[in-house]
1. Of structures I, II, III, which gives 3.6 when distance in nm of label points 7 Å out along Cα→Cβ at positions 78 and 190 is computed from the coordinates?
2. Where does the value 20.9, 60 come from, among I, II, III, when Rg and Dmax of the Cα atoms in Å, for residues 62-165 alone is the thing being computed?
3. Give the label, chosen from I, II, III, of the structure having the highest value of distance in nm of label points 7 Å out along Cα→Cβ at positions 118 and 198.
4. Tell me which structure, out of I, II, III, gives 52, 16, 10 once semi-axes √(5λ) of the Cα gyration tensor in Å, for residues 22-109 alone is calculated.
5. Work out which structure the value 1.6 belongs to, where distance in nm of label points 7 Å out along Cα→Cβ at positions 30 and 134 was derived from one of I, II, III.
6. For which of the structures I, II, III does the calculation of Cα extents along the principal axes in Å return 62, 40, 37?
Structure I
Amino acid sequence: MDRLQAMRVFVSVVDLGSQSAAADHLDLSRPVVSRYLAELEDWVGARLMHRTTRKLSLTAAGSEILPRCRQMLDLSTDMQAAISEPDEAPRGLLRISVSTSFGQAQLADAMAAYVKRYPGVSIDMQMIDRTVNLVDERIDLAIRTSNDLDPNLIARRLTVCRSVICASPAYLQEHPTPQRVEDLSQHNCLTHSYFGKSLWHFEQDGEQVSVPVQ
């Protein structure tokens, strides 16, 4: 049995007041309408209508079932509209996690342009300088600067972030200029709490070199 069609027939009969009117409205024959009603009653396990030659009236079970049938038909219409919607533009809430500096420098204007292009999207951009748990904090997208990603994450490299070692002239007047990367372990190095931390990585003569700093 096409239960959805049976519900549609039942609602039409109630709204239009007769099986004949419902049959004309749905482009069905009167016997088909009667069969759908009988099958719906058989499925529900109760009589839904009192049928007389003059009018139709709902039973107690019919009064209980009618609003639920309307809800099911409305839900079916919404689902079909969502699937057949030709506009495939993104919509909904997008939660993004990004560092404060990168968010301010690179994403603020881009997010404004994105929302203007896709007005159905709202963005919650969290600019925080720590690694967040994407699942626990319900983050859809995170942009990170890292060489050590969680293997359970689906990640795509956007670009390479390169760093330079620099010092102020005033600092070098008080401290000897380092000649090798290993010399950095003897200097005051400004580190980032969530990237690099106390170990800086270099490539020297084709080999990876790690230098502890503080």
Structure II
Amino acid sequence: MRGAVPASRIAAYRVCAGECRDDILLSAFDDAIADGVDIITISVGSTDVYPLEEDPIAIGAFHAMSKGILTVNAVGNTGPNIASVTSLAPWMLTVAASTTNRVFVTKVVLGDGKTLVGRSVNVFDLKGKKFPLVYGKSAASSASNVTCAEDCMPDCLDASLVKGKILVCNISFPYVAYTKGAVAAIVKDGSDWAQMEGLPVSGLEEDDFESFLSYINSSKVIKH
């Protein structure tokens, strides 16, 4: 990557895999400090404000600052609402999100040639290979979990029915696809912004997503 410091190097530490646990967050801070990094940037935030002695990011950043390492953290995830800042520790540099005049899209091309335009920052290439689709409710772990499986809730999906397929979800929970072994995910997402995930993802707006479901239900080629 190139920026203000062209000779810099980047070390990445995984802190969230389905959930962001305090012990994993603090372990990542410890590893980064031990590796001798010069600065830590962590784009993880909460919708709530916690006492500094209970906030794992504030605690980790305090230990980093004691070693002369500055932590840069997301200011919060509920702006631009009033009083939505949740990163309050005075020893951290907090950064608010910004907007751009660009749209990052990932197209979904159906077997009948129709193209749906979804949002995501997609750095993956499936190299033209075709994978079967599985709708969340068709991968329910039990008959009683069909409804929540449509939303791809983690405890409602059978990983053996998802692995190696493209998971289709009623809501934007692409990280569940990653933890269940899917190769990609197509989700309903009305957000006007895009983000990067750990696997190929396309977030479709509601009308396009409903059109996509109709295609799945009417197609004899795709098993769902």
Structure III
Amino acid sequence: MSGLRRLAKQIRRAIAPRRGKPAVGSVADVRAVYDDVFENDEGFDILDISNEPKLKYVLDFARTIDGTVLDAGCGRGSVLRYMLENGVDAFGIELSKAACDMYLQGVPHANADIISWADQGHTYPGLICTDVLEHIPPDQIDGVIDALARLAPKGLLGIANHSSIHNGHELHVIQKGHRWWVSKLGEKFAKVEVIPPHADDSVLVGHFKADRFFFIRVEN
């Protein structure tokens, strides 16, 4: 009987929803969370079968931009390097100093958050921001969207809508579908358009139908 109880307990743990402490607070608080995650979780922010298809959408957009494309929140730099390797003039900014020190050596980047970078007066003809906005604390999202609108007149935003727990932290602190984001982005951008995935992209089509991941193009 004790063995059956242990098995039942293991099953309950396996199917129970995971919970984590939300990665919220000041910019310094959030930076500390991501420094910890980048230093201690090798599986965070890596390209896998679920997000590799995103690269061609980024490249298609980036190739329409005449000048440097900003990668706002470039993380490990996988998308930034992909653009550079495919002939795109690109530059990344990343909040986490650990990510910059560990993964971004040799690529053009700065250790900065989106708002402070905009406040310094930097501007670009276009930007990408993939798998970033859902990480922004809710009380800071309006300021970040305003900063993106100041940084570039047009952008491609890739947004996820699901839980993402690493090192005990819930990193996706805004979990909203595309309609919510269209409304929110429309407060700062004149044109907001959801980009449906190509029919042959089975992974992204499935995510799009479930409102789990979507691309939104914005323009002023």
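Nothing in this text is a laboratory measurement; each read-out follows from the coordinates by a stated rule. None of the values given here were measured: they were computed from a predicted structure. Cβ atoms are built from the backbone, for glycine too; each structure is taken alone.
1. Details: I: 5.4; II: 2.0; III: 3.6.
Derived from III, not from the others.
2. Values: I: 20.6, 79; II: 20.9, 60; III: 12.9, 37.
It must be structure II, since only it matches.
3. Working: I: 4.3; II: 1.8; III: 3.2.
Checked I, II, III; max of distance in nm of label points 7 Å out along Cα→Cβ at positions 118 and 198 sits with I.
4. Numbers: I: 52, 16, 10; II: 26, 18, 12; III: 24, 14, 12.
The value was obtained from structure I.
5. Numbers: I: 6.3; II: 3.6; III: 1.6.
The read-out comes from structure III.
6. On the way: I: 108, 34, 31; II: 62, 40, 37; III: 69, 39, 34.
Comparing all candidates, it corresponds to II.
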